[in-house]
Each structure stands twice: as structure tokens, then as C-alpha cells.
Structure 1
Amino acid sequence: MKILVCIKQVPDMESKFKIAGDGKWYDSADLVFRMNEYDEYAVEQAVRLKEQVGSADVTVLSIGGDRVKETMKKALAMGCDRGVHIADNQAWAKDPMVIAGIIAEYAGPESFSCIFTGMQSQDRGSAQTGVLLAEMLGLPCVTTIVDFSYSDGRFTVKRELEGGIKALVNVQGPAVFTCQLGLNTPRYPTLPNIMKAKKKELQSLPVEHLQKIALHQKTERLFFPEKKSGGLVLEGDAADLADRLITILKQKTAVLA
């Protein structure tokens, strides 16, 4: 079985963000980067499937500059067998359609039995890359999975729906799955596995050989939300509160003339 897991490097969400000089993305100079949290669950599930099957091979793929190799090494230390780095210093500016197209160009000829992605990235949060990838490869896709099992070529998964409801889905492989938080418990790489990861294959491919789709959208401007004044909490008897609320609406807004 050949398994592909797609990961993205994102800034640590506890970082202090600043807008870059061109106003189109954040300034990365002082940020600490890590693996996208949703993707950690995807990596863990790919490795667990490999351990279950026994004779499986897990490839981890990421798109970005040289910096993303450090995040890929974590995935290798968690148990992935090899890495494919798509070298692209402008990956941050590409929309999900383009990113999915790049991955599809690589994954198509490889005939993977199973592809895992995170449900969404923490920086853009589009939740579209995995779905678009499946469409481009002509594969079934199950999104937002919170439980996963495999037997005899079929995958049985639970996916999260609105209102706490879950759907049980049975699908024949090959297939694409996007992973939700809580799917499993991602393992911490041990020191011996970190050392082994340094010797694993990490291939770099130029994005120009794989990008066949032109940009469909671009970021015009990035900005922080405008600060607004705090809310007003009214306490007391309901009848009195109603009168006070009407007075406030008349004085401070145009809702009541």
C-alpha cells in the first residue's frame, strides 16, 4: 500500500503577527513555524495505517521554501518513510485550486491507495485543498473525519457534521480523507526516530514542473480587524431594562427614530 500525507508549515498561532510591507501577507521575520495542527492528525493516521497493514510506504509532501523541510523532518520522525518537498517560495500566495493542482500532478502517476490531508490550514482556513485534490484525481473524498478504520481494501470512517452529529461512511479505496482535530493522538517523535529521520530520503522538486493551473484568485490586502468599543451589560428588572434599552438605541443608534 502506498500512502500520501500532505502537510503545511504555518506560523505558531501564539506568535505576534505583523503585516508585511506589501500589505498582502504577514511578516515572517520574527515568527516561529510549526506543522499545521490538523496535519499532525493526518500524519499520525497515515503512520497508524502503515503499522496496521505492515507492508505500506508513507510519503509526506509539503509545498514551500527550504524552511518547510524542518517541519517535514518531524513527519519523518513520526514514522513517514520518505519526503517530497515541492520547492516554492511563493506558496503563500497560491489559492487552494493551484495548490491542489500541484499535488495532483505529483500524486497522479504514483497511484496512491490512500491520501490524507488536514481538514484545513490554520493560516488560511479554506478547507478546500483536500476536496479539490480528490476531484482532480477522480477519487472519492470524505471530509472532517474523526474516526478511521481499514479492512480488506475498504475504509470505514466517521465524519463530523453540524450539531455534534456524526456520519458513518464506508468507501472503497483509493480515496482522500481530510482529518479533523481529535481523530487520534499524534505521537511525539522519540530521539532515536529523530536521528533516523535525518537519514530518510527527502526529495526536492521545482514547482515549475508541477504547476499547470494558473492562479484564480489573489490576496489584495491583509489587515487586522478594526477595534470596536466594548459592549454594554444591562442588569436589573426586565421591565426597567426594556425602557433603558430603548433609550440607549434612540440615543446612540439610528435603529429607533
Structure 2
Amino acid sequence: MSGITSVDPNQYLIKNKPYYEPISNEVDLYEAAYNVRMPMMLKGPTGCGKSRFVEHMAWRLKRPLITVACNEDMTASDLVGRFLLDKDGTKWQDGPLTTAARIGAICYLDEVVEARQDTTVVIHPLTDHRRTLPLDKKGELIEAHPDFQLVISYNPGYQSLMKDLKQSTKQRFGGLDFDYPTSDLEVSILVKESGVDKDVAEKLVQIAHRARNLKGHGLDEGISTRLLVYAGQLISKGVEPEAACSMTMVTPLTDDPDMRDTLNAAVQTFFS
């Protein structure tokens, strides 16, 4: 039975600065939290910039970043590791959480509520004074690297009794609330990220605001900044604005014919 393979932390470093525009004082607050290695919880709607923020902070702090996209089929072994068979016999393969704890990376569990509660329980020993990770199958207790930090995110709009974090989990984290940027800031982001001019960006943002006002009145979620960037990118490549908006801001959002008509009417108001 062979041991683990050594991991080069540099392969997880963010090489180029991720573009991120602060909405408030979240950058300073996160840096303060990282300085004391406080586990962090990021809460906000889909596509508002939570993942980009984590990438930006990992780059800013010069720390490796290991991201896990959580899902309902994810098991504890997917996070911590498992024994595998190969031509040389049985060997242990660290999971992403274990790797991060060993090398001192920031481990980011994206949309953590999608994972089963019996899976997320394995993070508990890493999020209190112990900062340890027991590998029961391997008979090893890992003491987290001094630079290790755990970050989780989720969308409170999708909370339910079946998909929510236990209080015993929530109260192990500091929290930051995220939301869509102000109109002026969102326009600046679109100009930078998609290449459209300010006039087109302003129209896209106004459409998004109309859609966001429909949340809870036919829409589960409003048009995200991410979708606005997609629309802008298509427009900057020569796609007609109405077609670009329909493809990125209407079709993905809803299947309801009446709601699609409402959104398309908003698009036509600004681009027809």
C-alpha cells in the first residue's frame, strides 16, 4: 500500500489578477478574516460575483485556491479522499479538502447546500479551534496547515427545509452578504468584461433591473450580472442585441411563455 503523492501548491495559484469590483468593504473584511484564518460563508444570488471574489482574494493573498462544485451526489470520500487500486496495489488518493488542508490552500466549497448534510459534517473539525481533519479510513489525523482557510458559498434564495445548512454548521463561519452591484458599477463591469460601449451596457442593466423586480412574481431568480456579461459579449461580436438578449437573458431564465413574453418586451423596449 503506497502513500500519498506530494502536491505542488503552485499549481493551484491564480496566476493572473481576476477582475473584481468591490461593492462595499468586503475586500478589507475578508482580509481581516483570513488573517485570523476565520472560516467564511458567502451568501448571495446566482451570478453576483461570489466565485470571482474568492478567486480575486486568493490572488490578492497569494494563496493556492482549490474549488469544489458541490452537488447532491457528492460523498464525504469525494471531499477527503479514498483508497484506489492500480497496477502497483492499493494507494490513498487525497480529496480536494484534504489536499487544501495539507498545503495551506483556500478551499472553496461552491453552493455547499447542494451537498448532503452527512457530507458537509466532515468540515466541522476544520472550522473550530481544532483545525484538524480525521481520515478515518486511513487512520490519520491531519492538522491543517497554518495558511489553510475554508470558504463556502450558497444562494439563500434557494433555501428550503431539505436544502439548508445545519445551525451547527452555520455558526462555525463568519459571513459576508453579496448582491448585484449598483447600476453604475454594473455598467462599468459590463464595459470591462464584455467590451460593449456604455450606452449598450446601460440598456442591459435596465433590462436586468426590470427582470429582478419580477423575482417572486413569476421568476425564481433575476437576471444575473454573469448573464449580462454573456449578452454583452455576444453583442460585441456582432450578434443582434435582441437575439443576444433572448439567448442569454430570457431562454435560460424561464420556460413560462407569458414570462418570456414579458422579458422579451423589456428587451424590445430598449433595443427595438
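A short reminder: the numbers here are calculations on the coordinates, not readings from a lab. In this text, all values refer to a predicted model and were calculated from it rather than measured experimentally. Cβ atoms are built from the backbone, for glycine too; each structure is taken alone.
Some points to look at:
- Test item: Cα extents along the principal axes in Å calculated as 73, 45, 39, pick one of 1, 2: 1
- At a computed 6.2 (distance in nm of label points 7 Å out along Cα→Cβ at positions 130 and 242), which of 1, 2: 2
- Each of the structures 1, 2 was assessed by mean count of other Cβ atoms within 10 Å over residues 58-65; the largest value belongs to 1.
- Relative contact order in percent (Cα under 8 Å, 6 or more apart) - highest-scoring structure of 1, 2: 1
- Which of 1, 2 yields 26, 18, 9 [semi-axes √(5λ) of the Cα gyration tensor in Å, for residues 42-121 alone, calculated]: 2
- Identity of the structure behind 23.0 (criterion: mean count of other Cβ atoms within 10 Å over residues 34-41, calculated), options 1, 2: 1
- Comparing distance in nm of label points 7 Å out along Cα→Cβ at positions 82 and 226 across structures 1, 2, the highest figure is found for 1.
- Identity of the structure behind 4, 16, 24, 22, 15, 9, 5, 3, 2 (criterion: P(r) over Cα pairs in 5 Å bins from 0, in percent, for residues 26-73 alone, calculated), options 1, 2: 1
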